[in-house]
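Multiple structures follow.
Read-outs throughout are calculated quantities, based only on the coordinates presented, and are distinct from any laboratory measurement. Remember, it's a predicted structure, so these values are computed and weren't measured experimentally. Cβ atoms are built from the backbone, for glycine too; each structure is taken alone.
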Structure 1
């Protein structure tokens with residue numbers, strides 16, 4: 001990517017987002033969509049009987065990619081209107097079609113139309129990235145479904161689970177994101193051809209008061225631009241509520257990714273799980289030994305930014321006056337593309353991290369062994385009672401031993417000797433030979449392994465198999 005080093009360039013474009021998402025929201029792409037919208041309008045008006053010739057349409061098509069952006073900029077400086085600058089520039093390279101270009105339309109026909117098309121295509125790019133990330137994470141869940149790990153509530157040691165079960169929580173969040181994203185792709189409407197304040201008055205005049213032809217015109221253009229339907233009613237703009245819905249859905253990806261990345265950072269601190277780390281990667285300029293979870297940290301940073309853009313879209317929707325006000329324009333030019341670029345960058349990282357997660361079973365086993373004796377006390381108590389012991393006496397002994405072991409861990413050498421204390425207590429002689437069996441980690445994870453199997457088989461794999469042809473656009477994780 002060519003950069004101008006004496007001007008600010010958004011890091012989302014320069015460092016993080018993929019070429020596909022950058023191209024989707026590029027100025028050239030937007031300009032070409034505007035021309036596609038003008039061509040579609042002219043073709044539909046021609047088919048419905050307006051005085052627009054096939055030769056004029058052919059000239060529009062032939063000149064579609066002939067965009068002189070310097071000339072457009074010159075015209076915009078003169079006209080102080082970006083859409084009309086493009087109308088005039090297009091008319092200069094398609095002169096026979098200039099008299100009928102933009103016929104009956106308002107600026108929002110192309111501006112809003114291109115926004116909706118770019119958002120829809122952007123959601124398709126994100127859909128593909130989500131699928132790719134989910135494939136990698138599903139594989140990790142399956143591989144690690146049986147590995148017992150210490151569970152946590154309140155970030156305090158709790159009942160064990162398995163590594164795969166924990167990862168399935170991350171995967172389930174992304175599955176929900178995919179379902180919501182695809183729902184929105186399906187229902188996102190086109191603005192249609194609505195005219196200046198949404199009444200279609202200009203088109204009704206062009207068709208001499210023929211309401212059906214106006215309806216047919218809108219249906220025709222809507223279909224040509226790849227949408228199933230247009231908004232039923234609108235002012236000059238399509239309802240900005242749709243922006244709020246789209247950005248909220250995209251921000252949901254940030255929510256899932258932030259949870260995923262935060263958990264990995266916590267586990268990296270415990271040395272139980274690490275994200276990929278390059279053979280020549282430097283973790284710190286000052287501390288050569290460091291293996292900082294920089295990818296997960298970046299996910300968290302970008303997710304925070306993404307999540308904060310969603311309320312912005314809601315405020316914009318809430319502040320639209322009557323049929324329209326222009327205080328949405330500059331805001332949306334930034335907020336919509338940046339949301340998509342941020343989500344794209346996040347999912348590139350999620351896929352990269354999910355594809356190379358590194359668990360450390362020995363550390364996991366040691367951490368679990370340090371806490372498991374406390375969690376096993378009820379199991380030991382029940383076994384000893386079943387072998388003929390006095391429940392109340394055994395309970396008191398376990399309480400005393402547990403407090404003594406905890407005190408040693410906190411104030412002495414950090415060793416948990418609870419099992420040794422119980423084994424040495426004559427009251428537990430009846431189960432002495434079974435204690436190691438009774439405290440085996442697999443006996444405390446419940447149905448964690450089976451839950452992962454069921455979740456993958458019943459929910460995840462059918463979803464991924466249905467999308468087996470989906471392939472994410474190329475992208476690269478950079479510094």
Structure 2
């Protein structure tokens with residue numbers, strides 16, 4: 001017999017015959033501790049999450065997902081769902097629970113004439129980028145190519161193309177989703193529209209998406225992009241000028257800020273390696289000559305240590321930050337949304353960088369707005385459209401002995417910046433100790449989300465997430 005966690009978090013034995021019958025009906029399989037498939041299914045990007053599920057189900061299609069959902073529901077079992085395994089909260093795996101691994105459902109099919117792409121939940125952003133760029137098309141996604149498309153989309157999704165083409169959810173046309181009753185439903189504007197509304201930002205609360213259909217956009221094969229590196233001492237003055245440039249930027253132009261200790265990049269003088277720096281990471285999507293004009297003001301700021309902005313293949317730029325986000329490190333994030341960056345907020349933020357607890361830690365400010373901000377608050381479950389900047393305090397380190405130091409530093413900076421924030425949150429940046437922030441993350445949309453949850457998952461089968469409880 002196999003011990004599995006129930007929905008009430010108690011342990012219960014499940015007969016081997018039941019698991020064997022489940023496995024025999026799957027294209028994927030059911031795997032136990034000791035097999036390579038089990039290890040692959042339970043391993044996440046964040047090394048702080050090292051949990052052993054009771055069993056791993058590998059799905060290879062919607063029928064496998066349907067069987068897994070029915071098995072979990074009929075036996076009252078707690079189930080965690082892993083697609084890309086990149087979520088900071090680590091909800092993709094639970095000790096002793098049933099594990100559903102979607103990572104082998106990773107096909108990406110582009111329809112260039114319709115400018116759409118069909119993506120399975122196990123695909124990464126890199127998979128999507130590579131296939132769409134065959135046709136000089138792109139989907140607005142995040143900035144790390146190893147992130148999974150499913151988690152990113154269900155939480156919102158933003159990156160270099162968001163100001164021009166909206167969030168990932170703003171480009172979602174439809175989704176096939178297995179709901180708690182085991183039914184496979186199409187969610188779109190015309191069919192199960194309430195479910196379609198909820199999955200655009202409401203996370204994995206409403207079912208398991210087995211296929212996404214997105215609109216994609218002509219962007220060509222190159223973007224004007226790169227980094228401008230400055231000493232952190234110049235940060236306060238630079239950020240005040242950056243704030244004005246960002247507020248006036250055309251939709252095609254996106255400039256993020258990264259503050260960290262300089263890694264040993266080949267274009268940085270060796271004497272700057274390991275010293276705190278402020279980096280402008282810029283991307284212009286569109287005519288390259290217009291991009292040169294648009295970025296001229298940013299490039300004229302201060303006296304940079306290095307400026308490596310030039311035309312780059314879009315696929316290459318999408319992987320530029322991958323070396324700083326490799327799997328196997330310990331990670332903890334804290335995040336705030338800002339409508340603007342006040343002088344006082346800038347002072348507090350830049351002064352904190354001198355106290356970075358580890359060379360791998362960083363703080364970034366994402367530059368959003370544009371097309372994302374023009375979507376009405378109630379049109380999708382993701383409600384925070386007024387933010388122009390999103391901060392992620394990204395602490396990252398190797399040794400478990402540094403856990404307390406790094407986490408305490410992130411929490412302190414989060415607290416210090418709270419007075420300047422909107423009070424909302426981006427669920428994809430929320431760690432697992434922020435249960436109390438879920439309501440704030442959805443604001444006025446929370447009531448409707450609870451009603452949709454009650455309709456499609458009244459028993460809260462899908463509870464291993466930033467959970468939205470079914471309405472009474």
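Quick look at the numbers
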{"quantity": "Of the structures 1, 2, the one that -20000 was derived from, the read-out being helix-only ellipticity at 222 nm (-39500 (n - 2.57) for each DSSP H run of 4 or more, over all residues; to 500)", "calculated": "1"}
{"quantity": "Highest-scoring label, criterion being distance in nm of label points 7 Å out along Cα→Cβ at positions 392 and 464, among 1, 2", "calculated": "1"}
{"quantity": "Parent structure of the calculated result 8, 24, 25, 17, 10, 9, 6, 1, given that P(r) over Cα pairs in 10 Å bins from 0, in percent, for residues 40-247 alone is the read-out and 1, 2 the choices", "calculated": "1"}
{"quantity": "Origin of the derived value 27.6 (mean count of other Cβ atoms within 10 Å over residues 152-159; candidates 1, 2)", "calculated": "2"}
{"quantity": "Structures 1, 2, by distance in nm of label points 7 Å out along Cα→Cβ at positions 328 and 416: label with the highest value", "calculated": "1"}
{"quantity": "Given 1.5 for distance in nm of label points 7 Å out along Cα→Cβ at positions 208 and 456, calculated: source structure among 1, 2", "calculated": "2"}
{"quantity": "Parent structure of the calculated result 2.7, given that distance in nm of label points 7 Å out along Cα→Cβ at positions 176 and 344 is the read-out and 1, 2 the choices", "calculated": "1"}
{"quantity": "Of the structures 1, 2, the one that 15 was derived from, the read-out being relative contact order in percent (Cα under 8 Å, 6 or more apart)", "calculated": "2"}
{"quantity": "Structure with the greatest value (metric mean count of other Cβ atoms within 10 Å over residues 88-95, set 1, 2)", "calculated": "2"}
{"quantity": "Given 22.0, 70 for Rg and Dmax of the Cα atoms in Å, calculated: source structure among 1, 2", "calculated": "2"}
